[in-house]
Structure I
Amino acid sequence: MSLFGRKRKPQEPTCAMVVVAAGSSQRMGQDKMFLELEGQPVLAHTLLAMERNHRVSQVVVVTREDLVGAVGNLCRDMGLQKVTTVVRGGATRVESARLGTMEVSQEAKLIGIHDGARPFVSGAVMERVVDQAAQTGAAAPAIPVQDTIKVAVNGVVEHTPDRATLFAVQTPQVFDADLIRGALAKALQDNAPLTDDCSAVERLGMPVTLVEGDRSSIKLTTPAELAVAQGILEGWNQ
């Protein structure tokens, strides 16, 4: 068969990734980004996952003002080629994400936003969420909720939602670049109290598609979760 008769494989979509590591770590009791897992800071594990992933073209790290220098040194010491900028975050998640997206290359068609304290994102999840965002404009990994959830007011149950419709959303959440920049700017303008980036897009009436997440991709917020993270790493190394 002639080479000229073969169809070229479509180019796989990539995204620029904003890694948000600007929280106060109040629930952890100490700065979780620099807590060590197997001799490396939590943030180092997260950034290495992005560095090694072929779906990530650029990384922008958003951190607290007092950690900008330390994070920059960490990136240099690790020889991370994809990290182009370490920028100071804002007072809220929305502001930090917005500041990060403004540092992303204007050539990027997709922007992902990922929690710095979520170090175990897999290549399979990255492929699913980037591919879906390239098709629909907004996507996030999620896992079905296993517990029964109660909606209560002042300690009294009002109703029990159908568990089959409930999902715990993870990161990275990936979007059309113009869409997420505009959505975050609008949320910031409205002072909207959002806890994830999909919510900024949802409040504009735009749909967000969920893809299969990974239960190992935990977010480290408490000391107990740090112990779980150590167990995950030990399982990977066996």
Structure II
Amino acid sequence: MSEKPHIVKSYEEQLQLLKDTIVKMGASVEKQLEQTIQSLVKKDTSLADKSIKDDEKTDKYELHIEEQVVNLIALRQPMAIDLRETVVALKVSSDLERIGDLAKNISKRTLKVGTDLPSDIIKNLEIAGLKAAKQVNSVLNAYLHRAKDTAENVWNSDEEIDQLTNTNMEAAIKHLEKKKEDINKITQLLFMLKNIERIGDHATNIAEQVYFLITGDYLEGERPKG
């Protein structure tokens, strides 16, 4: 009987370690995304290089989380709420890994196209990128603090990024009509805008998982899309 409290404590410590690793992975992805956006705003390709390199760290975090989940399940068959914790951790880490990949892809395109894009186009990218980054930050706070309302707000805000993406794409195409020689830059820009939109989608995926983690229910209705 004397061993039981030790086993429970050990299990709960591992569960806390899993949560901490998710938060650390999220912070790493946020930094990577910030470097991606700032490389365009500051016209600094060295920040794009850092974002690409930092993606390796994100991939390692995902593998580490998978190992922790396996160890948790092996240590003791989880009760219902703990099972939610482990399953959600796997799904959240997968979405964070994809956000890191998308940030890396934007940075690669930045290196390919350069930073001498027209100022209005860079501004559009910055606005969209900062909005997506804010969604990622909010949903990670929702996970950390178990904030159901914050997760729901992120889920309901996905439409804003979609509408922003559509507006920016229209502006980019109008620019191309005036300066056809910029076709390569605009093509890369359109891909970058779609990547930002996808980052918003993954933040929304995480919001759904966090809501489920807290409530045991899924968000009802169709996801708002612009």
Structure III
Amino acid sequence: MKPWELLAEARTPDGTLLSLTRRDTELVIMAGGKILMSSRMHGSEEAMAEMACKRLGLRSLGEGGLPSLGGVCVLVGGLGLGYTLRATLDLLPADATVVVSELIPAIVEWHSGPLAVLADKPIADRRVQVELKDVIATLRSSPRRFDAVLLDIDNGPEAFTESSNAGLYNDRGIATIRAALKPGGVLAVWSAWEDRRFEQRLKYAGFKVEVERVRARLKKGGPRHTIFLGRAPQGW
């Protein structure tokens, strides 16, 4: 078996060491020596994008009663390996806007280098706007801006990489997300684990909640991941 090759390193604002490593065709981002994401397992991230966009398509009807997604604005929180962004782009029309909020500048830089081949250079898509800041800051500055918010931050509501991410999933953070969504907007949150408390917090904030469980590699198996889906109230 070939050894892992270290390609690059970076620090998060709270000092956690991120490392980008490669073995054969697999690329892995590690945080503090633990695997955060791998190019071998990204089916659940793609499933999250599909679930969110499917529900987004039901929000408004175009001519003939067919779903219309024209002109939508979607926030993807966390660039990662780019699979969530790529899947979202593949499902949205040419006039959509996808804002990517990424806290770590090095990860964006890696997408112009070793990560560029993984998801077909998603940040080069003309529909994409990359904001180099904490996703909570993007949400706070964007009242009623987004038709959908897709969050693939850390390993889910239990913050793993950046301690400040925990504030995204508490009651105050959920209220901030809701304020950034248009009435009836869609929230999708990827998580490595189930979290009943987070599900209850979403319901308490007024979201209509669904919980889906998918395999990391979809039909090919892998660990089970959880996707939280929330519909913001209409007319609030």
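Given a value of -6500 for helix-only ellipticity at 222 nm (-39500 (n - 2.57) for each DSSP H run of 4 or more, over all residues; to 500), point me to the structure among I, II, III it was derived from. Mind dumping the intermediate values first?
Details: I: -10000; II: -30500; III: -6500.
It was calculated from structure III.
38, 19, 11 is what came out when semi-axes √(5λ) of the Cα gyration tensor in Å was calculated for one structure; which of I, II, III is it? The structure behind it is II.
Here mean count of other Cβ atoms within 10 Å over residues 115-122 is compared for structures I, II, III. The highest value is that of I.
Every number in this text was worked out from the coordinates using simple rules, so none of it is lab data. This one's a predicted model, so the numbers in the text were calculated from it and none came from an experiment. Cβ atoms are built from the backbone, for glycine too; each structure is taken alone.
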